[in-house]
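Take a look at the structures below.
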Structure I
Amino acid sequence: MALQDKVATALLTHPGRVRTNNEDAIAEDPQLGLLVLADGMGGYNAGEIASGIAVATILDIVRRDWDQREHGQIEAASGYSSEALLLRQAVETAHSAIQHVAESQPQCQGMGTTVVCCLLHDDRLSIAYVGDSRLYRLREGELDQITRDHSLLEELVARGHYTREEAGRLVRKNIVTRALGVERSVEVDLIEDTLQPGDIVLLCSDGLCDLLSDEEIALTLRRFADNLPKAASALVDAANAAGGKDNIAVILARLDQSLARGKRWYERFVEWF
């Protein structure tokens, strides 16, 4: 059975109620289990350009190098799977591509984008991200934020300058500390976690999570767990009802059957040691 027959997905983006253009970009490759979301920033239409380059480049690189990887293998030096390392390579290539366009086209100077992307494979979730676009997982009704924002708010909390409640009141949420295309180099964070049948994965831009609490998101996902297109629409509608001050992007994926191929990834990992 093909992977796309084991994973249900829904993708939706909306400009919101304030902005006329949409700088969010989303895409999937259902055959590879690849999901990509980017939230652009920059003057004129440069944010749209940056997010579009990020999504297209990541798709291209993962597709190009997919068959060259030993799938499900753990690299001894890093401890990450070949899929996670491929995602990092793709994100770094996207960073370089955005920089090249920004340097060669004056109207694109200063553009950048956040990105969060993942591969669903071997009952495993491999994630690469830069910025404050998020990935959540709903498991047995409980919602967990898997990524941690690269933002000023998160840094101040981590350093003990504010409690999370204080930072939420005093610090702007949308000041990112990392983005593709902005600095000469970029640090891409990788995360790997487990997947099990019934899990729902949510990728979203801050146009959703800045306006909806985690509990509101969880309630919607629980209500429409069996109908991901309705869940995506309900999330976007709720963000717009809460003000829709930014572009909104949502990607949902539900694991309906195990993706294990032979031994599970962690069993191979234990054997390696």
Structure II
Amino acid sequence: MLKMSTSGPESVQAERRLFIVGACAMTGFTVAGFGVQLLTGRSSFDAPLLVHAHAVVFMGWLAIYLAQTALAARGAGDWHRRLGWLAMAWLPLMLLLGVLVVVDMVRRGETPFFFRPLHFLVLDPASLLAFAGLTVWAIAQRRSTDWHARLHFCAMVALLGPGIGRLIPSPAFMPWAWEVTIAVSLVFPLAAIFADRLRTGRVHPAWLYGLAALVLMVLVTEVITYGPVGEPLYRMVTAGSAGESVAPLAFPAPPGPPPA
């Protein structure tokens, strides 16, 4: 069986195209998911300041990731490294604001009606930790560009849930809305792995580690949500708030007037 060269100029360009196309696709789906909500009136700019800060920081990361991928595709290593310092400083902000927004929504009793409140409380921080872990690993592997690019790609996949969840008809998939969202998100790395293997004739181990981290994220979320730790965690977070009266594993009522 013939294998394509993995070291020539054509192969390098093909690899760069893979990551820039993937970055554009993931960024596009995320922006489209939030944009559709805004255009249809299901979300608005009338939100707490914390939510706006969270949106700016997370959309800022999309811009950083897309710019970094484009710079790498152009071979602009110096600018890629300079922007990488900004990315490192951006990471703690994402973790902090991501957790604060989730906790705030749960305490206000305003989780999406197609998620169990406890599930929502656990899944977003779990996704953020998977993203942060893969991102830090990618930064540590910055001198091994093959690992660096693939780990960053998988880290970005961990952030796709909110955008894709707003783009697909999540209520139609209850009670498995989050699991379906994750399944759709995994299409991106699986497609990249398939394209990468066609080009090189093998599956790079970075893909396997990245997928393992994403699967572990799902398993940890399910174990905490439905295990003995879940409900005490929820009660601790919601103590003294409106969310305290919300059943942690019951789906909230959908928006709109109650049925006649």
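Computed quantities for the displayed model
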item: Computed -10500 for helix-only ellipticity at 222 nm (-39500 (n - 2.57) for each DSSP H run of 4 or more, over all residues; to 500) - originating structure among I, II; result: I
item: Structure from which 42, 29, 20 was derived, Cα extents along the principal axes in Å, for residues 130-225 alone, options I, II; result: II
item: Of the structures I, II, the one that 31, 16, 11 was derived from, the read-out being semi-axes √(5λ) of the Cα gyration tensor in Å, for residues 66-185 alone; result: II
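Coordinate-derived values only; no laboratory data. What you see is a predicted model, and the numbers here were worked out from it, not measured in a lab.
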